[in-house]
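The structures come next, written out as structure tokens.
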Structure 1
Amino acid sequence: MYAQAAVGSDTVAARHQLREIEVLGVKQMPQSGPIPVTRLGGAEIRRLGIDALKDLGDIVPNLYTPSYGSRMTSSIYMRGLGSRIDQAVVGLNIDGVPYLNKDAFDFDIPDIASAEVLRGAQSVLNGRNAMAGQINIYTLSPLNYRGWRFMAEYGRYNSIKASAAGYFRPAATLFTSLSAYYTHSDGFWKNEYNGRRTAAENAGTLRWKTVFKPSGAHSITNTFAASITRQSGYPYASTQTGKVAYNDTCFYRRNFISDGLTVAWAGKRVVVTSLTSVQYLDDNMTLDQDFTPADYFTLTQRRHEFTFTEDLFTKGRRGRYSWLGGVFGFYRHTRMWAPVTFYDTGLKQLIEYRCNEMNPTYPISWDKREFLLDSDFTTPTGGFALYHQSRYDLGDFTFEAGLRWDIEKTSCNYHSVADASYTIWHVTDGGDREIYKQVPVDIDDRGKLSQTFSELLPKLVISYNRPFGQVYASFTKGYKSGGFNSQMFSDVLQQRVMELMGLSMSYKVEDIVTYRPEWSWNYEIGFKTSQLGGRLGGEVNAFYIDCRDQQLTVFPPGMVTGRIMTNAGRTRSFGAEMSARYSTPDGRWAFKASYGYTNATFRDYNNGKADFRGKRVPYAPEHTLFASVLWRTPLTIGSLHADVNLTARGAGDIMWNEENTASQPFYILPGFNITLRNDHVSLKLWAENFTDTRYDTFYFMSMGRSFTQRGNPLTFGATIRMNINND
């Protein structure tokens, strides 16, 4: 897409919403530059059933947002870049408020008014972790609507959604809204071990937005959001049996609070904005980490996190010159507890068997059949940035340049504890066993690690603008910050125990726990056009990304239970993106299509066991596809209208490992919906994946076993919406 979000009323709503957003001081250039961007208006968002970030996947070229695990797993892949754990590669702002923790990206957002996805590095304005793109979501403002809005939905697998929102103007200069959203699902898959559904969910979101406009030049906006999530999990099936079957409890629980205060002053040529936000995350992930019916081990990851951000910036335009610049700072404090508990089978297979195989004359046995590896740590992180971007129009040419200086310091204070004992037996010549010695296991490790990152992030763009369209070329640097492998502390402790028994390879904590930043050089050329008053438009672009120290999620050497973020030397991605739209003059027909291609391979990556040069980067799809046909017609019954929408989403093929020995072929998921509507009420009948196509969204190895999660099967249902406008 280029200029508009959709056709007809969708376009008007999107334009109006973006005008209000600019008045409120959202961080955009006064005049949009040649950025590859997909914009969606409110009507199209409702038609496609988008109520969370993950629903944008496949609609946007080269954007892949798989759904697996729990809502903590908010993996995003774009243009061959992505991350399963820790830092994101795509930034997220909701009503201008930045979300720094990827684990909190996946929650429902009621009354989305518009959304935009900027592809390619957006690091100058958005900084860390926007090296592949930026997603901006805007909810409906009480400035633009007064009244009530209701929604109720029921679908297969006892899927229930409901929302209610009120938008009011209690005073001439005061506007406020309150919205609530609830969702429930029984889950798609069943745990064959106990017969219970997995990934069942209950979740709710509350948003309260208040706008104070004492004058046309001043505005104060406060947006408060709270969400609660309760999920069972995880629907990981063994590739050997094809079944989900495990014995221990699995769940994910999250409480999340966010508040953003935007204060803006708009002069004749300048807008000054202060955006302050605070966020609090309280979550608990507990899982049967071996995902089998045997008693191996369980993991709990419990976290309390507080985040503060401040963004002070100014933007303006004078003649041919426009600019945006400011200062940004943040502080994030995380306290995490991550105990791993080994049970009988885990002790036998992972500790006793290995030891006794090496020395059968003096076998060992753990004194208690439950063994706790306990670890907790705090991770304070702070950052500061200065940024500026300028734009100058010279005839048919536009020149744009930007620079950001980003500095960040992160620390980790860790404490790991193990308190147990084991007995060494002596096997006599006659085969009898007698106690040889009892050995205590008493480990109490404490330490502190710290890292500091400093980056300069430049951007250069030149475009040629004519009535037939816009041709542009850009050069940018992207950056994703480094950090600590929180899930590896239990494995480091496990190896310390094994080392006491003479069985372990020795780990240096600083080597296995820390990982470096990832950064990239991005080159792009493209063309955009919008004709026939916006009814016909499209874009095509090609890109090349040279990525250094790319962060990959792998399993470390040794018989360990966790996963680790490591830096993979050098990768490169190249590809292309295309999109087109057309609507008939009477507005009855609208066609859309988009396609993304990415070829992402390792240029320099050797893990000590194999050289992966030339292999595809895992988890990033080679192709993404989206197509939509919309037909609108008035009916003879009153003011009733009917909308018929056919869609198709596709992705693949996807390599699941660095060896490229396991993959998900390209698949297409067709969708269909019919909406009957008038000015106040609508009824939508819908179906997704109506061919019931079987595909996988995730694959991983654990202790020599492979597991997958299947994608969502055929789902269908009905959605009712009602709007009571007081204007």
Structure 2
Amino acid sequence: MAAGTEFILELVTVLGPAALGGFVATRLRQPALLGYVLGGLVVGPYGLKLLGDERIASLATVGVALLLFALGVEFSLKELNRVRGIALGGGLLQIGLTTVLVALLAYGTGWVDTPVRGLFLGALLSLSSTAVVLKTLTERGEVPTLHGQVMLAILIVQDLALGLILAVLPALNQPPEAIGLALLLALGKGLLFVAAAVAAGIWVVPWLMRAVVRTGSAELFLLTVVTLCLGVAFTTAAVGLSIEMGAFVAGLMLSEVEYADQALARVLPLRDIFATLFFASIGMLIDPLLLWQNLGLILGLVAVVMVGKAIIILPIVLSFRYSFKTAVIVSLGLNQIGEFSFVLAQVGLSLGLLTQSKYVLVLGTTAVSLVLTPSLLKFAPLLAQSLLRWPLTARFLSRFQGIRELSLPAVLQDHVVVVGYGRIGQVLVKLLRERGQTVLVLDNSEAAVQSLRNQKIPYIFGDAESDLILEKAHLERAKSLAIALPDPASTRLVLKRALEFAPELTVLARAHQTSEVEVLSQLGAREVVQPEFEAAMEMGAQLLLLLGEDRQTIQAILTQIRTGRYRTLIPEAPSALQELLTIAEDFNGEWFTLTPACGLVGLTLAQGDIRNRTGASVMAIERGDQTLRYPTAQTQVLAGDRLLVVGSPAERVSFQELLRTPARAGLSDWITLKETSSLIGQTLMQTDLRRRYNVVVQAIRRQGQLLNAPGGDLALAVDDCLLLRGEPEAIDQVEALAK
């Protein structure tokens, strides 16, 4: 067979199984690169022995170069500057601590025989996976969230540190007495090379790319970009530095040029093909028998590495005054070993810093940690919330609430609270301020706070779902609350906790998915806006106007759709019930059965006033074989009904007590005690509201806590929210006393 034909056959032999492995991995919701590694293992010398040619390794080197070149092009100093505190301080601290602690542990236990090899192993394990973390955050819609931004900030610094590590690696392969000088020479070469690259990036590369673009040839543009990447990469190899570092620096040279996005778009298909060869070539070096024989050790290493990195990252994030919940999500999101550790491992193997057996163990540990990452990111918020509620840890952890900065007027009264200052929040704040409304913004983005500070808009910087943040916002005095967060879970949590502080607060919430419209309405939002539906409705309205329909008729149709919570636009999804049960599980849902003696039997949910009297919400009713999802206020409950109720443990206990309470006449309403109220300082017994007005105080909300059936000796305080039951005229009289 001709050499050229044989080479093409080898490429097909590698790319075919790699593509199949990537497909299977993706279908199993795992990173595709694990499938590429598995494809290489199958056809390699330890698998079916179909390949062992050096030419595949050469092409894999090109793959690594293009991989790191694309990383350099995507690197953004602007993004890094937005979160520079946690990025530079936290990122460098995480890399340094992980490297040193792993080196001490590995050398102390005899796992490596020299400190240098220990430091190399530590540097290798300090990196996390940008690809897997970013993909998981994107799928969950969490890239704009605070924990998403913190994770990406640290990942950017890790990627930048990779270039430095690659620069000094060749120097580590020197005798102990010569390492110091070799490191100095490597750093000197690296600095000179970077200085030359910066100069070229300022004066040569922009001129060259403009000249190429003027030709109008897409092929010439691609050829120039690839030549720049590989030319710089192999130049670094010629001066004694690594090819990988050169490719990364070449990407950095191009990153600030106006044609960077176009260059990246052209290179990505080539990068993906050659990178597939790289990951497949890694698989060819794996001995599955060795993996099987050391499976227990690999799983042990996975546990040590992932728990260890999480323990290192958690206090670092907390030290930058982020909330405990953010710290937990970040620590469990970055505790895997990254895909670029594959690059370092292969370089370390070629330099003798890693033995073949340890190389296989590192690859196995890396693969397992990557597989676990999506599940850990999903589990992290639940773990944080559980620890914050657990009596043994709640008191200690409550101090980590995430308040970073406050900019508030002396008195907050009749203001509108806007949670989230993204694209929607910015428009909302602008509209409100133009109409003369007092606005307070809650946001956890440093870039957003800087913008608010420049515009002199009152703000609180922190996690809006934190009780401490909501307390500072004085929701009990606010006109309304608008939730414009990009995170669905945070939106639900902020809504639930906000109504615990101010049960009668008018809340407007943004829904991200169709299923959330009913969920948010059921949790107490007065209005729920689904941006995609609103955009479609506005387009439809404009189209109908162009077709000659009457404007008043169109407006009536839109109002009817909004009043019906978009129900006519939402298709019935088979998985809707499962989604409801998942949401109920997140909010500690519990099923209760109504007995014939229960005071709620025969009443509608509005008449039962369940949310006001207990703080809990009814999410579903099971009646025989029928399940009523998200029942409306007019839904009547019957004996034998099973109600799915969500709320805190205290709220569910209050609901259980309500089931034993007979129905009472009269209406319920919440009032808030102002500073000037004559009721302040008096106990409930002293106010004598039952005898004077025939009004019963059923519950009190104080700083977000529900006091159900309060005792007569309880003294009333400023901003207490009282749930009164009685006739409307009597409640109006008591409300006058509250002012």
Structure 3
Amino acid sequence: MTTPIPARMRGLNRAEICDQNFIEFVRDWRGGIQKLHSPDSPVLQGSMLSATAFDELLRSQLISRHLDLMARVLRVQNKVFYTIGSSGHEGNAMVARATRHTDPAFLHYRSGGFMAERFRQLPGMDPVMDSALSFAASKDDPASGGRHKVWGSKPLWVLPQTSTIASHLPKALGTAIAIEQAKRIGHVLPIPADSITVCSFGDASSNHATAQTAFNAAAWTAYQQLPAPVLFVCEDNGIGISVKTPRDWISANFEHRRDLDYFYADGLDLAHGWADVVRAVEHCRQTRRPTFLHLRTTRIMGHAGTDFEIEWRSLEELVAIESTDPLLKSADIALRSGLYTAESLLELYEATRKRCFDAAEDADRRPRLTSLAEVMAPLAPYSKSAVMLEASRTDYSEARKKVFGGEEKLPEHQPPKHLAIQINQALHDLMAKYPETLLFGEDVAQKGGVYTVTKGLFKTFSGKRVFNTLLDETMILGLAQGYANMGMLPIPEIQYLAYFHNACDQIRGEAASLQFFSNGQYRNPMVLRIASLGYQRGFGGHFHNDNSITALRDIPGLVVACPSRGDDAAMMLRTLMAMAKVDGRVCAFLEPIALYMTKDLHAAGDGGWLTAYPSPEKAIAFGEGRVYASEDGALGDDLVVFTFGNAVPMCLRAQRAWKEALGWNVRVIDLRWLQPLNETFIAEQAKTAKRIMVVDEGRRSAGVGEGIITAIVEAGLGATPLKRVVGADTFTPLAGAAFLVLPGDEEIIAAGKQMAN
């Protein structure tokens, strides 16, 4: 037999119903009262939660609830721009109380209760006003500067998250591992050494591949008895938007996982859930093991303000769910304990409502972002003078000598070498310069990398700073973010460009967006090395000959660099490390695999692609390309070729062929920096050209060439004859067929001759 639904509850929005439910529950409450002996007494008999602690948690819950109610009312007035609420999840305030404000937190978007309670740990801060500014997209918002509604706070160590699903779990684990790694390398942490990381998410998100990556990596780490103090908090409300989680799925899936220590707590009942939350937190802090806290929650008022559940759920089901509202349970505890009377509790409820609405009205009057420059200000900082000063800094000469084995063995005193060797020398150099640098990835340690580019680094710097990871690109980039969060300078390696696509969102949605969404307060400095591009011989297929550069170039704020020769690689790496150190930039360094071992340019044995190692004060400015004039030294205008990477030596061979066949003076431009392109430099090089060619080993529909051509046209040079030689829109096949889909010497030379005609 179903319970009849009162007429007054039909047709109303559920936020109004939940609001009225609380008021009526308190007004009509008729239970027995237990007398409290003191504020330090348990709030109820048998509870581990004191009356004082309960009172503060209750107030945090009420703040969270009234922020939700306020947002839904003011959204229709265009005063609030975000309505994914925390209603039903207010019990996460217990997690905030049981942890410290110096425990880095990566939060689920239903974390209003957590934030209100964590604010309590630093007197003088106002969770209501700060939240209202964020809801209103005000540029006074201390978390994001008006760029997004995020739960975040620099003083409270809450790193801002947007609405990405589960993508924050790898970097939360990475941060936990970094806390322990810092002790091993003598790095001074910005937080106490016994800190843990807190990472919350929903039951639906736990199924995401990125979440499973983090759980697996946590267990993989703990299995080897390596510390990883991360507290995974699964806020289980039984539903993901409209898809229900199977009954008991979370406990069945996680309770018996090896090396992921499981705890359960009732987040709907502060009096009885508190002891279990504390038990999980203390276990994580003391054992330094990955810990999974299964926190029971519910979801009322729908997924967001635009989710009208009445359209797809029965009214009976909604009423049953609303009866589990944790605020009703908290009200019962408050009244049964005698801590509040009905009148005083309703007075607090309404006072909290007024406080939230008043703050929202104030926030609505504050300025918002009104210019593109304001919006983009924290996205891609570049302090040119400071970066170049850092890149050319040489005050570590004794460390260099120790690393390389003495003055006479320094790389700048050695004969010219090929690209792989010079990258290797540069990495040794940079790790001597930056003691906080860690280099890691698949096969980079004892083996020295698939192409021996990291050979010797493990022996020189030990496994504390150079180490192998599990075969999981998502976790490699999660680790990089964790180390960056703790003030280190990570150099993660992705073994092939194709493998980056498995983990792209760790850069796109997380690392590169952090400065933007935190208004520059948090940053993820790193130099991501990727063995890249095509033209491999003997080891092919599209996974090892990937030319899909656009996946990187499309990420806002990311620096993408690509050397073609050894001396450039060393000088560019210095600049990238300086950009990471000074401006917190996320940088990708594409290393052309086919050029790693290349020694010759025009003929076998000529050594034309060997270069001397540049002394440590030399660096290449961000955006500065290399200009190859014609062989007789004339800076001629017959043809200017723009290219990068593998195509540079091909174009230099074509340069000689055109000179011999056509008498042309040809300039070849190695752009070196692929994102952002230096449009001013491109226009300057193009303006005196009689003809222009763009040689791009990327794909015809999505490479680098489109950006080059756009820069030329927008500079008013579109009338100059122009030709593009580019890769085909296909995956790269195996063996000799691979060279049919990529530009080659003959194709480039023929294209120039066609332009002559």
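Please treat every number below as a calculation from the coordinates, not as lab data. Being a predicted model, the structure only gives us computed values, none of them experimental. Cβ atoms are built from the backbone, for glycine too; each structure is taken alone.
Annotations for the structure displayed:
- Comparison of 1, 2, 3 by FRET efficiency 1/(1 + (r/R0)^6) of positions 655 and 671 (r between Cβ atoms, R0 = 25 Å, to 0.05) - largest value held by: 3
- Entry that produces -19500 once helix-only ellipticity at 222 nm (-39500 (n - 2.57) for each DSSP H run of 4 or more, over all residues; to 500) is calculated, selected from 1, 2, 3: 2
- Highest-scoring label, criterion being distance in nm of label points 7 Å out along Cα→Cβ at positions 623 and 639, among 1, 2, 3: 1
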